[in-house]
Structures are given as structure tokens and as C-alpha cells.
Structure 1
């Protein structure tokens with residue numbers, strides 16, 4: 001699944017996604033990290049929403065964007081992004097694994113090293129493939 005954060009195109013594995021919903025106001029949690037947008041109610045389930053723009057770019061994602069719902073173990077977690085764009089199947093030949101310092105390869109701040117699985121190539125575009133479960137673990141610790 002491809003989505004936008006600012007000018008960059010990112011991707012997460014479609015198998016990790018349970019649902020995509022329009023972004024809605026979240027109830028802030030006192031003392032929560034800057035990248036936790038808050039809590040939302042999704043059909044009776046309380047979901048913690050992580051603002052991926054704030055986490056990776058230090059710029060909050062668009063309030064009119066989308067929330068990608070990810071099943072993380074027994075917990076449903078929301079990932080706020082600017083815009084979900086498309087589903088794209090990449091063959092292994094179209095993905096370059098990222099080894100070592102992913103920050104220098106992807107342009108992400110160095111504290112986010114280890115959250116990038118690879119760089120995908122789709123035509124002339126480069127897609128940053130994220131390990132969404134590692135990101136969730138870092139935020140929800």
C-alpha cells in the first residue's frame with residue numbers, strides 16, 4: 001500500500017493493513033509523545049493513532065488525510081498519513097534491501113534507522129518501504 005507523507009512516497013505491506021478510514025479528530029492523551037495523535041473510537045474499539053508524519057518528518061500529517069488501521073498483535077493501531085494513494089505489487093527484483101545506516105539512504109533522521117525494510121522502484125519513482133510493526137513498537141513502549 002502506497003501513501004504520501006509530505007513529498008515522499010512510503011509503503012507498508014498490504015497484509016499488515018486491516019482497513020483505511022478518513023482521519024477524524026483524536027482525543028489527546030496527557031503526557032503522550034508528540035507523535036501520538038491520540039485515541040479514536042472505531043465501531044466500539046478504542047484505537048491509538050500514531051501520526052507518522054510527526055514520527056518520521058517532524059511535521060504532523062494532514063488533518064484531512066487518512067488513518068491506516070494495522071493489527072499489531074492483539075491491538076488495533078491507527079497510522080495517520082497525508083494521503084493513501086494506491087496498491088502496488090512490487091517484485092523482489094524491484095526492491096533494494098536497506099542495510100546498515102538506512103537514514104543516509106532514505107533521508108530519514110538517524111533516530112529512525114531500522115524502520116526501513118527497503119527501497120522499491122516503480123517506474124521513475126522510489127518508494128520507502130517501512131517496517132510498520134517496528135515503528136509501532138518504538139512509539140508504544
Structure 2
């Protein structure tokens with residue numbers, strides 16, 4: 001499965017949409033690394049996992065700055081989601097084998113977590129995007 005920002009995931013905010021594309025690219029690279037893990041001993045998984053974790057932190061930080069600056073009424077709810085998402089992502093990535101291929105369970109957990117992000121984008125981030133547009137922030 002490949003993840004991408006489709007029209008139903010567009011928030012209307014250039015920065016948020018661009019960073020969502022980069023998040024999905026990183027998730028796709030990690031899933032590709034899973035397939036190649038036998039050949040490189042899992043090195044690519046470790047590098048890509050680290051990038052994904054740090055990029056999620058960066059992106060959520062940018063979103064939260066934008067929300068705070070524009071007095072988004074759902075800021076606290078959004079931050080709680082972000083905090084929990086980061087915590088669970090770290091737990092999933094920490095379970096990945098250091099050398100060798102991930103298990104079906106590892107892959108399934110990551111895919112389910114990505115689906116949570118997609119649901120979040122379709123609901124909370126879309127509402128945020130509409131709010132920002134109403135304030136002239138694109």
C-alpha cells in the first residue's frame with residue numbers, strides 16, 4: 001500500500017499540506033525499507049524510522065504554532081492528539097527489529113497508526129484548514 005495526499009486530505013494550507021506529503025513520503029519509505037530489510041540488515045529501517053519520528057515532531061510543532069498564533073479553538077484537543085500520536089508512534093518504531101525484517105505485526109501496527117493520521121487529517125486538520133482560510137492564512 002502507498003500513502004499519498006489525495007484531494008480528501010487537502011487542508012488548504014500550503015505548509016500543512018506540504019508537510020503531510022513529506023510525512024506520507026517518509027511512511028512509504030519506511031514501508032519500502034521493510035521490504036528491503038533482509039539485504040541491508042535493517043539499517044534503512046533505523047534511519048527512516050528516526051527521520052519519520054523527528055519529522056512528525058517537527059510537523060506537529062508547526063501545526064501547533066499556527067493554531068496558537070491564530071487562536072484555534074480546538075488547540076488543546078489537537079495538542080492532546082499530537083502528544084498521544086507521537087507517543088504511540090515511538091512505541092511502534094521502538095518495537096521494530098534492529099536487524100532483519102519486521103514482523104507482520106510490526107507492519108500492521110504501523111499501517112493502523114498511519115490510518116489514524118489519515119483520519120485526523122480528514123477531520124481535525126481539515127477543520128483547522130477551513131478556519132485558517134477564513135482568517136486569510138493560506
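All of the numbers you see were taken from the coordinates with simple rules; none came from a lab. Here the structure is a predicted model, which is why all the values come from computation and not from measurement. Cβ atoms are built from the backbone, for glycine too; each structure is taken alone.
Which structure, out of 1, 2, was helix-only ellipticity at 222 nm (-39500 (n - 2.57) for each DSSP H run of 4 or more, over all residues; to 500) calculated from, if the result is -3500? Working through the options, I get structure 1. Once FRET efficiency 1/(1 + (r/R0)^6) of positions 94 and 126 (r between Cβ atoms, R0 = 30 Å, to 0.05) is computed for every structure in 1, 2, the highest value turns out to be that of 1. Thinking of 1, 2, which structure, once relative contact order in percent (Cα under 8 Å, 6 or more apart) is computed, gives back 25? The read-out comes from structure 1.
If Cα Rg over 2.2 N^0.38 Å is calculated from each of 1, 2, which structure is the one that comes out at 1.00? Derived from the structure labelled 1. Here the criterion is distance in nm of label points 7 Å out along Cα→Cβ at positions 22 and 86, and among 1, 2 the highest value is seen for 1.
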